[in-house]
Structure I
Amino acid sequence: MSVSKRVRGIVEPIVAESGLELFDLELAGGVLRVTVDRPDGVDMQAIAATTRALSRALDDADPIAGRYTLEVSSPGLERPLRTPAHFRWAIGREVAIKTIATFDGPRRVAGTLVDAGDDHITLAIDEPDGDAYELAYDDIERARTVFSWGPAPKPGDTATRTKRVKAT
C-alpha cells in the first residue's frame, strides 16, 4: 500500500469524527497538508482539535518515513481545484484557470464552471460573448475559485449614514 493511501486511511476517519469533510490531502516536500471543510465553515477550535487528533494518530501509526510537518487548514475563500471532485464541487462558481504552456489556446481563462466530468471541464466565459471552453484536466496547470467581494457602499447611503441629533 502506498504512503498516501496509508495516510488517507488514518486521516479520513479522524476528520469525519471531528464533524469535518476532507477537502484535500497532499504530501509534498516533507509537508503533509490536510485541508478540511464543512458547510457552515471551519473555526480555529475545530482546526486545533483536528490537528491534535491527527498528530497523535500519525505518531502512533508512523506511516511516513523521516521527518515531516503537519499542516491542517481550511481551503479558504479562493480554493485550489486539483481533483475532479473539487471541480464538481465548484460547478456554478466563478473560477480562474491557468493552462499548461503547450495548450493550444489562451494561457489564462476565467468564467463560470458549468460542468466537470471525469476527464474534462466546461467553462462559460463572458468575453467574447458567452463562449465556452472545454478543457481536459491534463491541460490545466492551476485552477482556483474566485471570491467576488460585493459592491462598496455608495457615499451617502442611508445604511452607513450617521444620524445627527441636535443638543437641547
Structure II
Amino acid sequence: MVFLTISTGIGGGIVLGGRLITGRDGLSGHFGQMLIALDEGYQRLEDAASAGALERQAAERGHAVEGSAIVGAAAAGEAWAHDLIAASADRLAVALCSIQMAIDPDCFVIGGGLGLAPFYLDCVRRRLAPVDEWMRPELRPAALGANAGLLGVADLARSQQLTWEERP
C-alpha cells in the first residue's frame, strides 16, 4: 500500500510485503517532492496540490483564507474554491497514476486535512474514472483520520524500539 497525507504539505510512505520501505537515505515515499508537469513547467506536487498550495493560489485570486475555508467555500458552491479543489484533484490523480505504474500497490490510503475533506476523494476518483481499470489506483480514506500518519510513526517506533541514537 501507499499512504499519502494531503495536508499543508504532502507526505507519504510505502509498505511492501508488510515492511515500510525507507530507501537509501530514508526518503522513500516523499511523494510531495515528485515533479509534475504543468502548463507553466514543472512543479513539486506539494507546491501544486497541497492545502498550502491552495492557500497560496487562493490568495493570488484575492481570497486570503486557510485550507479548511477553501474546502468550506467549495462545498458552499463558490466557483473559485471549487476550481482550486478540482485542480488539486487533477494533479493528485496524475501523480497517483504514476505511482501506481511504478510500484503497483494494492491501494492508496489517503489522509490529511485536505485528503479527508468530505468530497475531496470523490473529486480525485472522478478524475481517475477515465483511466483504464487495470491501471486505476484504488483509493481508501485513512481509517484513523487525521492522526493516521502520527499513529503509524508511533507504531513503527514502538515495533522497532529505536532510540534517537540508534536511528539509521
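State the single structure among I, II that was used to calculate mean count of other Cβ atoms within 10 Å over residues 25-32, giving 15.9. Don't skip to the end; give the middle numbers.
Details: I: 13.0; II: 15.9.
It traces back to II.
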Quiz item: Can you say which of I, II returns -13000 when helix-only ellipticity at 222 nm (-39500 (n - 2.57) for each DSSP H run of 4 or more, over all residues; to 500) is computed?
Solution: II
Quiz item: In terms of mean count of other Cβ atoms within 10 Å over residues 49-56, which of structures I, II is highest?
Solution: II
Quiz item: Which of I, II yields 3.2 for distance in nm of label points 7 Å out along Cα→Cβ at positions 1 and 65, as computed?
Solution: II
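Using relative contact order in percent (Cα under 8 Å, 6 or more apart), single out the structure from I, II with the greatest value. Provide the component values of the computation, followed by the final result.
On the way: I: 17; II: 22.
Largest one: structure II.
Looking at structures I, II, which one was distance in nm of label points 7 Å out along Cα→Cβ at positions 41 and 73 calculated from, given that it came out as 1.7? All intermediate terms of the calculation are to be shown ahead of the outcome.
On the way: I: 1.7; II: 2.7.
Clearly, the read-out refers to I.
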Quiz item: Where is distance in nm of label points 7 Å out along Cα→Cβ at positions 9 and 113 largest, in which of I, II?
Solution: I
Practice problem: Can you spot which of I, II the value 202 was calculated from, given it is volume of the Cα convex hull per residue in Å³? | Solution: I
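Of the structures labelled I, II, one was used to calculate mean count of other Cβ atoms within 10 Å over residues 17-24, giving 16.5. Name it.
Values: I: 16.5; II: 9.6.
The read-out was computed on structure I.
Since every read-out is calculated from the coordinates, none of them should be taken as a lab result. Quantities reported herein were computed from a predicted structural model and do not represent experimental measurements. Cβ atoms are built from the backbone, for glycine too; each structure is taken alone.
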